[in-house]
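Chemist: The structures come next, written out as structure tokens.
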Structure P
Amino acid sequence: MKLDELARQCGEWLRGSGPESDIVISSRIRLARNLADFPFIRKCTNQDRVQIERGLRERIQQVDQWSALSYVDVDALDEVDRQFLVERQLISREHAEAEGARAVAIDTAETFSLMINEEDHLRIQVMHSGLDLQAAWKQMDEIDDLIEEGITYAYSQQWGYLTACPTNVGTGMRVSVMLHLPALVITRQIEKVFRSLQKINLAVRGLYGEGSQAMGDFYQISNQITLGQTEQELIGQVSDVVPYLIDYERRARDFLFQESKKDLHDRVSRAHGILCTAQTISSEETMHLLSSVRMGVNLGLIEDLEILTINKLFIHTQPAHLQKIRGIELDTADRNIERAHYLQRHLRPTNDDAQRN
């Protein structure tokens, strides 16, 4: 899998085909694992990192059902390619910005990736479309077992899996769900919801995880602590709350639709119009406007536009994606122009559509 080819494709988690996918973009489970014979990454020498990468690469290559996996040497990538993988949610920002031997293995459907030498020796990530945590966990459990057949993890009978960050000790698992919550933002209920989540030890983060902003009204809800809880308890902690968030968002959308339909329709139409006609547009403005358009499509205010198209545009209009698709490096001003042209190509009706209408 070449990154240039990957840029033009769409991962399974972006298809909008999973349960509750009008609001839930994706379900993700991450496991942190460390090899028993090496210190944690921050104490590793360069040679340690090389040996960890080599050992995990050999184990991955030994698994017959992973023969189609793409193995990418992250250390050898340029800045645009590393940022591309971050935008694609296949590696973390920390993994991209680290130094020394590190890599990522990616399956063809992008349902899982294996990050080597991130904060921990190994970070396993599974992502599914919509609210699908149990299926994501089943796949994760299988992947973890396959690796552990040939690798000895750092494990304590008392504490569980040992990790670089104390909050991950135990199962080493983070469960997260990415939601699109524009109506709660418009009705100014979002802060109240988040305060309630923090009281039950759930973290709220932006599109790209810890430390990132909530661009496009996307929010990741995840567990904060793993110690003392089983995998199923952690999944249940998130799974039990998400239906309430979905219900709150749908009620807020219904309220906007019933009480101020003209204003809502105007907001959506203006957003769509700007995206279809702008000659230059920033990434931040694009995300904001696409958020309104996505809600408008789900509420039936915009026809002949698929959610898959909108989901792809959220990612494909990011800086590194634009440069990979175009095939050249672009400065900020040129990216803003290229982004506007890309949006027009995918959102403007064709001549045939115009004639039919």
Structure Q
Amino acid sequence: MNKTLREIYRDMPVLVTGHTGFKGSWLSIWLRELGAKVVGYSIDPPTQPNNFELCGLGGKMVDLRGDVRDCDRLEQVIKQYSPRVVFHLAAQPIVLFSYEHPKETLDVNVGGTINVLEALRRTKTTGAFVGVTSDKCYEDQNMVWGYRESDPLGGFDPYSASKAMAELAIASYRNSFFPPAKYADHGLATASARAGNVIGGGDFAEYRLVPDCMKALMKQEAIVLRNPASVRSWQHVLVPLSGYLLLGAELIEQGDRFSSAWNFGPSEVQPVTTEAVVEQAIRCWGSGEWVHRPLPHAQKETEVLKLNWEKAANRLNWLPAYAWERAVAQTVDWFKAYQAQGENGQEDLYSVSLRHIRDYTDEAKKKGMAWLD
């Protein structure tokens, strides 16, 4: 890409659904620092505390409350703010929650995605749509070499199935209403983005390994680990967000070439277990311990889950700038700042987040990704 992200996003109206969530709040901070006019559409923050409120984002962007299950409201918002890029992140993100609330998970993750696409179709919006799904959208085949974008979609649990369905919905709308071959006629480039387990400061969700680690370490309690041998694609939140931002920019610049599905994964070739992540968190924190305690009601979770992101590397010139150890270290750094803020009012967490974004940008530029500036 010949332009930088700052050159492309400066003064551009951008809509982020799910901006009060973990990934959505980080994306909103980054877009704001790139100079975009950020509009957020979401329900209230999903946890207390949460990154959105701790960083004071409500006063730094257009903060709209709304449910993605409300198609008419979405249409009104898109008409009013005319976004050039829509990043759709609003979702029910927890696998275990989906077992308890399968219909809600499907309504939000599948129906919500369709509603955003339908609102864009009704308003005849031109620009770009990036629908964020998950690495769990793939049919579970225990592939040790990593899933490619062309591999079959599936889903054992309701959450995984909902992400596969969302992918099918995006592909259907792209084929039926926004085909790349007729981009000059409709003017909307659509893509989906799949990423693995993201970690970083400000994630306080339940049933997530690293947030549970941070909560336990702050309370000086033992970390409870239910599946020590499970393998995941651990990556700092800024790793896939850099891919989303690049993808959105390329869709704007030349949409017909990039309207498809994309994987964004970590740098590690060898599997990384949950046990290794927990031990790294304890090392970075400087103290702590963990215990293995399987939940008696725990449902099936994929044991091996890796993504192949060669397509993004070859066609987008995208690479992950952090290894998983640095991702854990940066997460610990943020939570230590959060804990210190409560104790003695040190630097505000928006500034901490900006520092992390600049650190990541500097590392990415060293790897040849000058466009990230």
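Any read-out appearing in this document is the output of simple, stated calculations on the displayed coordinates, not a laboratory observation. If you're wondering where the values come from, they're calculated on a predicted model, not measured in any experiment. Cβ atoms are built from the backbone, for glycine too; each structure is taken alone.
Chemist: Using Rg and Dmax of the Cα atoms in Å as the calculated read-out, with 19.4, 59 as its value, let me know the right label among P, Q. List each step's numbers first, then the result.
Modeler: On the way: P: 21.1, 70; Q: 19.4, 59.
Derived from the structure labelled Q.
Chemist: For distance in nm of label points 7 Å out along Cα→Cβ at positions 25 and 129, the calculated result is 2.8, so let me know which of P, Q that is. List each step's numbers first, then the result.
Modeler: Values: P: 1.5; Q: 2.8.
Source structure for this number: Q.
Chemist: With distance in nm of label points 7 Å out along Cα→Cβ at positions 57 and 161 as the yardstick, tell me which of P, Q scores highest. Can you show the working numbers first?
Modeler: On the way: P: 2.3; Q: 3.1.
Top value of distance in nm of label points 7 Å out along Cα→Cβ at positions 57 and 161, among P, Q, belongs to structure Q.
Chemist: The value 149 for volume of the Cα convex hull per residue in Å³, for residues 33-224 alone was derived from one model only; which of P, Q is it? Display every interim value, and only then the final one.
Modeler: Numbers: P: 129; Q: 149.
Of the options listed, only Q reproduces it.
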